[in-house]
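A.B. asks: Presented below are the structures under discussion, each in the form of structure tokens.
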Structure 1
Amino acid sequence: MSLLYLFRKYPGANRNEITALAGLDPVQRQSGSFLQGGRKISGAGDPLLRKVLYLACMNRIQHNECIQAFYKHLVTDNHNKPNVALVACMRKLLLIAHHLYVTKSKYRALQHDANTCLSS
């Protein structure tokens with residue numbers, strides 16, 4: 001329901017705007033010229049929406065080959081922390097759902113190997 005509300009409230013939003021509205025966009029924390037650590041998600045969007053995406057992402061990492069391959073690629077090959085990879089997977093799920101809503105199509109899992117999942 002949270003995703004549907006977001007998509008209906010902002011019908012013309014593009015990928016970057018949807019990511020920002022969900023609060024999953026990375027921002028640099030700084031004060032003047034002093035950088036305070038690395039980049040973090042803005043958290044500007046609905047916390048319930050992020051919770052729904054988090055739980056869905058945890059499930060998809062275990063049961064969806066494409067999301068699982070994407071997560072493992074981010075953690076092992078790119079040497080990201082697991083939480084950074086998890087947020088990237090959350091964004092990927094959000095954008096898949098947005099695309100399905102905009103095109104009014106149904107999700108169908110692609111039948112291919114895990115390496116081709118990384119390019120999408």
Structure 2
Amino acid sequence: VPVEMFAFDFDLTLTRRHIYNAGVTVEDVESGRAPLQAELPYCDELASILQGITAAEKKWCIVTFGQPNVVRAYLRAMGFPDDQTEVYSPLNDGERYNENKSPPKDKNNILSEIATKEGVEDKRG
């Protein structure tokens with residue numbers, strides 16, 4: 001079965017620490033207070049993988065429960081402009097969870113919504 005799309009988790013999968021829980025901001029990324037090489041231990045390899053997926057004309061995205069603008073800041077630091085990236089999150093840019101909004105229990109619904117939006121057929125069956 002050919003793969004049509006790759007979805008990557010962000011916090012504690014691609015990163016050394018939980019970026020959202022650490023309160024990292026776009027300004028932290030852009031100023032070097034939360035440096036790319038320190039936070040993403042395999043960022044060069046990840047960039048190569050994402051470039052390879054793009055070169056193969058396949059889709060890729062990042063799925064996070066964190067702030068999408070912070071994830072996009074890291075992707076920009078890796079050389080991926082915003083118009084070449086898709087970041088999915090239940091949060092809006094700069095939004096935080098609170099007593100009125102908590103994270104979903106898992107990412108399955110988000111992944112299903114992404115697949116539908118991107119026209120990717122669910123072949124797990």
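Every number here is computed from the coordinates shown, using simple stated rules; none is lab data. Just so it is clear, the structure is predicted and the values come from calculations on it, not from any experiment. Cβ atoms are built from the backbone, for glycine too; each structure is taken alone.
A.B. asks: Have a look at 1, 2 and say which one yields -10000 for helix-only ellipticity at 222 nm (-39500 (n - 2.57) for each DSSP H run of 4 or more, over all residues; to 500), as calculated.
C.D. replies: Corresponding structure: 2.
A.B. asks: Once distance in nm of label points 7 Å out along Cα→Cβ at positions 49 and 97 is calculated for every structure in 1, 2, which label goes with the largest value?
C.D. replies: Evaluating distance in nm of label points 7 Å out along Cα→Cβ at positions 49 and 97 on every structure, the highest lands on 2.
A.B. asks: Here's another thing I want to ask about it. Can you tell which of 1, 2 yields 19.8 when mean count of other Cβ atoms within 10 Å over residues 17-24 is derived from it?
C.D. replies: 1
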